[in-house]
Structure 1
Amino acid sequence: MAQATIGRWVWRGCVWLVALACSGPAATALLAADPPRPNKPNIIIFYADDLGWAETGCQGNRQIPTPHIDSIAAGGLRCTQGYVAATYCSPSRAGLMTGRYPTRFGHEFNEMARTGGPGLPLTETTLAARLKPLGYATTCIGKWHLGESAACRPTSRGFDEFFGTLGNTPFFHPERFVDSRTSNDVVAIEDPAFYTTDAYADRAVNWLTARGQEPWFLYLPFNAQHKPLQAPQKYLDRFPEITDPDRQLFAGMMAAMDDAIGRVLATVKARGEEEETLIFFIGDNGGPRAGTLPTNGSLRGFKAQTYEGGPRVPFLVQWKGRIPAGKTYDLPVLNLDVMPTCLAACGQPVGGGAQIIDGVDLIPYFTGVKSGRPHDTLHWRFGKQWAVRSGDWKLVVSNGGSGSPELYNLAVDLGEQHDLAASEPQRAAELQTLHDAWNAEQAEPLASPEKKPKQDAAKGKLEPSET
């Protein structure tokens, strides 16, 4: 670390000397663009929406190239057992932003973020709000889905700027769109060529280009790959061999998202900040049951289920010079770990306060400073569905199952095909005890399908339950 840092600044010093030996505007621009900066990493979180576990190239998909996403794995770690703490869009984001199980504070269902819903509780502190006092510039570009009221919008929750939608949206003519540079109010997007994924890349590149010496945090939660299936023709033209029109649209959406990520990564490289930037690429939940033709590979289940296909997601981490590159990390990690990992990287570890932080700093595990599992147990609750994983054993009640707790050994049965609850009653009882103790700590949902938020007066209807 020390040698890499010294080497980087020696190289920059040489560039400065060359610039001083030159004359004209080019030298002036170089000097102005590369001032000294604090020793805190920049942070990028790419959060994909409804992305199937096996849909990226580095996860085994050979039909749809994703070279830029794959480059994050090549330059860092691919976590083969990456999870999110909720199997649905809004609760997943609530956990990511807080480092806490969303069920701890009643954020269990998407109804929390729909029109009239309470949004992310104001008692919770987001990663952006924790980074602001540390001198970070912060922006959210993409799908927010953590509340629509003024108090819950990104610029009230630690972000300097917000460019994106408050919830789920079409890709063309997006709904409930906000550009906080002009107003925090919703605006209509009339441009027929406006495509969210491309527009988010444009805004992210522009925002990064304008950054000075302060550290920065870019949160880019795409609405890709969420339905509706929409993509510009230029992306569809890359897949003439895919004859199924829905699958071709899905591929075009993937290509657009990968290109967008590539543009952001190229901008970071052009700024000379690759080794100073901690990068995450994570899916918000597994692929849905229908609508976008997801591939969860050998996993059983889908989004909104507690089988592996619901919470198990692509999970990539890169921090060049600080964590290994081009390798896999094969123990379970959780999206709740992102917040404490980022803060520890800034020299501001969290924990010990009144609120329980369920995530952990992953860097010591990635570097080998700490051995063992980052988490002894993992938990999920989504209404009547629930699961607990301890070691390689998982006890689960999920839609599509028997209705009773089922026991699986994920080390030998990743597809959850062989229920061992009857043959391993003692182990099943132990996991049931773990779940019961954790469940007793969780809050009642603040909004749910049974406690629906108010009707959207503008549209005369509630959002569909599958969003």
Structure 2
Amino acid sequence: MSVNVSLNYQLIIKILGVITLILGISMIPALACAWIYQEPDNFRALLISSAVTLLLGAAVAFFVRPAQSRFRAREGYLVVALCWIVASLLGALPYFLSDFTCSFIDGFFESTAGFTTTGCTAIGERIMPKSLMMWKAISHWLGGMGILVFVISILPALGINGQMIIRAEAPGPVLEKMTVRISDSAKILYLTYISLTALEFLLLWGSRSMTAFDALINTLGSISSGGLFAHPDGVAYYDSVYVEIVISVFTILAAVNFILYHYAVTRKWQYVLRDIELRAFVLIIAASVLLCTAALYLLGDYPSLGKALRDSFFQVVSVSTTSGYSSADYTLWPSICQAILFTLMFVGGCAASTSGSIKVIRILVLFKLVWRGVYKRIHPRSVVAVKLGGKAVPAPIVSAITVFILMYMGLFLFSCLVLSLQNLDLETTISTSAAMLSNTGIAFGKVGAMGNYAMFSDPLKLYLSLLMIIGRLELFTIVILFTKSFWGRDR
């Protein structure tokens, strides 16, 4: 017999208060940017937004005292879902109050695109002011590793166990604990994240083509796999091989499982070198670059093999890491190149990274599962396990991955039907659905290489925002909230 137990609302509200407080503090650099670049309207908007979020967050975080610190799976999933919704709502205030967006829905879309690291926009051809661009870059950076991963590192001080939250927040099938305590693991993840951010900023700032502001914007956008453009022309504005290589390398590093960095620092190189997902990820990028380079040189209008290799490498890395940068108009490339890029949208990077989409590890399990099905057709009585790296993958994990991929494709097809209500061409509709769900941001057709979704109606912008959040939280965290069994028992 099921037992209905009320949720620990006070504890949920307290955690959301901590999130709100962090958002308020995070708006201060953008506020300073508005002061430095003399943007009075944006300064006023950011001042109001920061003050509201700081006061609200501080009041909740310091004055709400939960009667008990018990934290179950239900509270964990609910906190994660509410965190991204609340962050997107509060993050929309600077865009709306500055009159940069025509409506709050447009501001909510911009904010959601920031925190989910989708890196798209719905403001048309308008150039974003520096202070708002700084805020969007910061929201990218916060969303890249996950705001809650940072919060988890301070939860023990509040007497809360973050295990249930990390289960709902972690991007990938499995998040291994690097240390005994999950909070220590979260600290290591963010230390690695901050170190990579600092290193990329110094390398970009050292180039002759970038100012300190441009270097910071591009760093926060690339290390988070957000793909924020500091200029309307994107990365092509700098026309620098050095800049493209640095951004590409660090988007790849951000798309690698962050647990491997802990192994590398502790000199456990055998775990890094034997990681089958990492090897598959590198192989996928290399094969895609070679195919696109050959197609551009042989079928396209590229004058040299070097230029074809340069553009192919940057664009393939951009899509496979779901960062969504563009250095060339890939919508004019040969069909085979566009087909490769579209396929890479569904693959994504590695588990426990900043990238989105299905993830390489799930694709590997899927292929192993298909091969096992073929083998059992020939040998029906055989017992064959799905193995990765010589180790059998537990049946529950295989089942969960299969369900995830089926749900992912089902939601993709359903979203295509919903977006078809806009009555745009099929290429735009299908690629938009894939771009939102994978958090890539850029698409084909009318959306183009700049990721401009201004042509969609307000209701569909809300749906696209929801799709970005669902993709960022890997489907289950949101979908599970709408199931009766989840709310019906004490979990």
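Only the coordinates and a few stated rules stand behind these numbers; no lab work does. Predicted model only: the values in this text are computed from it and were never measured. Cβ atoms are built from the backbone, for glycine too; each structure is taken alone.
Assorted remarks:
- Read-out relative contact order in percent (Cα under 8 Å, 6 or more apart), computed value 24, structure in 1, 2: 1
- Source structure of the calculated read-out (FRET efficiency 1/(1 + (r/R0)^6) of positions 55 and 127 (r between Cβ atoms, R0 = 30 Å, to 0.05), 0.70) within 1, 2: 1.
- FRET efficiency 1/(1 + (r/R0)^6) of positions 111 and 327 (r between Cβ atoms, R0 = 25 Å, to 0.05) - structure with the largest value, from 1, 2: 2
- Comparison of 1, 2 - label where FRET efficiency 1/(1 + (r/R0)^6) of positions 319 and 423 (r between Cβ atoms, R0 = 41 Å, to 0.05) is highest: 2
- Label whose coordinates, when helix-only ellipticity at 222 nm (-39500 (n - 2.57) for each DSSP H run of 4 or more, over all residues; to 500) is calculated, return -8500 (choices 1, 2): 1
- Identity of the structure behind 0.30 (criterion: FRET efficiency 1/(1 + (r/R0)^6) of positions 39 and 95 (r between Cβ atoms, R0 = 25 Å, to 0.05), calculated), options 1, 2: 1
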